[in-house]
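Quick note: the coordinates plus some simple rules give every number you see, no bench work behind them. The shown structure was predicted, so the numbers you read here are calculated from the model rather than taken from an experiment. Cβ atoms are built from the backbone, for glycine too; each structure is taken alone.
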Structure P
Amino acid sequence: MTETATLVAPQRSSAGGRHSRRPAGSASSRRKTLTAYLFLAPFLVLFLTFVAGPGIFGIWMSLTNWSPFRDVQEFVGFQNYIDLFTPGNVLSSDFWKSMSVTGIFIVISVPFLVVIPLLVAILLNQRIRAATTFRTIFFAPYVLGVAVIGVIWGYIFDTQSGILNHLLGVVGLPSDIPWTVDVPWVWVSIVGVTVWWTMGLNTIIFLAGLKGINGDLYEAAALDGAGAMRKFSSVTLPGLRPVMTFITTTTILASANMFGQSYLLTKGGPGTETRTVIMYIADQGLSQNNMAPAAAMSYILFLALAIVSVINFRLQRERVEKAS
């Protein structure tokens, strides 16, 4: 009996010790959770104030006849959305025209903003002199604000006194090109400025993706007799699939929200040929005080971009699954 009691006693003491340590562990876990939330608090406050709050308010606004000049806002349900899909409605025709303009810009600009940065990244990934300097040069325009870009290129593209037409005349080429006042030159101007301005970011992201590809794969391909193009198609592109998905999606979203280039260079002209959907929403909401229809337009644009993003990710995932 004595030996049994002696053996059982330490076990009880150990169990008691384990129970006595649980409150301390629980308190430590609560302190860690509290610390994490304290660090997250500034971001959560900003997110709720400037993203979630306005988003919820915008949904409510799109379901009413909201106006800053009305004391009482009436609930109209989905009428603002129905009007935008009603043929013959003035807002509907102008809205879908601006959506088509935005689609044209996306179709033209996105391939350039993916292919050119990819090629530049491949060149900068080689062992060349002053590679860091070249990376800085390509990325430098991206840090400039859109207002600065608009002013600089506005002077360059000016039809009467622009430096570009002057230089074209010096080398014997046509010097009266209407860069910002006639189609298709307005699209050449806007897309060209956008590519020059934003390609640096995509180039840096592609460079990071290239650094993550295992160099042994290129050596194995070389041993199999693969040339430069075969290495690119069999090693580089598969290795960049996740990066390509990210860049393609973010570039589409950024292009769909294009505003400053068109507003500063062409004022949406000639006519409404370059008036993007963001320009039209801003005009209706801020200038014409049609806040409720403008809110409905913004959520239709949001839904369209969400669908495009999901489709893009699905297509890229299927390609990865087939390749594996």
Structure Q
Amino acid sequence: MTGLAERLEAPDAVPYPGAHLGLRWRPLIPSDGPAVAALIRDAEDFDRAIDRTSSQEIADMMEGGGADLMDTIVGLDSEDQVCAVASVRVLRDVEDMAIAVVNAFIAPHWRERGVGRALLFWQDGRARQLLLRVFGADSEVPALVTNIVDAHVTERRRLYIAAGFYARRTFRIMYREIEGAEEAVPARDGYRIVPWDSVDERVVRAVHMDVFTTHFWPEVRGRWWDEAMVELDRRWSFVALSPRDEVAGYLAVGRPAERWVAEGRTEAYVSLLGVSEEHRRHGLSTALMSATLAAAAGSGVSRVGLDVDMDSSSNAHAIYEHWGFVDQSSQVYYTIDH
């Protein structure tokens, strides 16, 4: 594979969107935080966003990425009100793949004026520059620019397709309503389901890293784990132990607080589910999920959700349907590969 500089062809300079679009652009500064938070909330409400931006993510914009490298700009109207924000984040903790995540929020009354298209042009060029800065001109790791888009936001999907992105993966969001009578199904064949805190979390992570080696984008499986731990709710998360007390599988479940507040209802959300290959075909996924459903019912949440990779060969979607989960919405990963 050729070096990153040759593949990315990063521009020397990337101009901000033109003044003819009606907004004045500059880098985000910390004092923009409250206005950016309000803009993102309004934009996500308008779009009926599936995932909601957290205060931590907005703080990363204010700091410049936290552990990552991040560049964020804001668009101001004639009254200096923040009406748009766009960011590029390069994931520093992923070493085997150079990944830049782009994201933008535009106030509803500023849409359909060409702002989104101009922002995506800036983001693409800036992503190439930042990837080159982090990974170096001679790096031969695969590189990509990506974003996840809610399937129902068709105008944004058209924007990405027109810019040369393609749909890399589709994830179906599924929910099961809690009835209140859910009971845990005991594990069989000498296996046990135990509370999350009864096992060394480092051992569970090692199992996760092994299980997800064959999953979509295995290079970021460590980051998936770290993100799942941020929202982890130990009341609803469980570990499967083998007859020899080895960690055979796990189910990590989060409490998505931002979505609770946005939608006005409580839920538990399955972040990660994995069973080691040598311990499969013992019904561990069913036992783990039933433990989560029973625990969620006992704590009074109204539903349990998860997302499933529709391009996976594991037949997971049909399995979740068998467990009583039904489709609600979808998200699509769009990427440009380099």
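Taking 0.70 as the value of FRET efficiency 1/(1 + (r/R0)^6) of positions 73 and 209 (r between Cβ atoms, R0 = 41 Å, to 0.05) derived from one of the structures shown (P, Q), identify that structure. Answer by label: Q. Here Kirkwood radius over Cα pairs in Å, for residues 41-136 alone was derived from just one of the structures P, Q, and that gives 14.3; the source is Q. Given a computed value of 0.10 for FRET efficiency 1/(1 + (r/R0)^6) of positions 121 and 161 (r between Cβ atoms, R0 = 25 Å, to 0.05), which structure among P, Q does it belong to? This value belongs to structure P. Which structure, out of P, Q, was P(r) over Cα pairs in 10 Å bins from 0, in percent, for residues 177-296 alone calculated from, if the result is 12, 28, 23, 19, 12, 6, 1? Considering all the candidates, the number was obtained from P. Structures P, Q were shown, and helix-only ellipticity at 222 nm (-39500 (n - 2.57) for each DSSP H run of 4 or more, over all residues; to 500) at -10000 was computed from Q.
Each of P, Q could give semi-axes √(5λ) of the Cα gyration tensor in Å, but the derived value 38, 24, 17 comes from Q.
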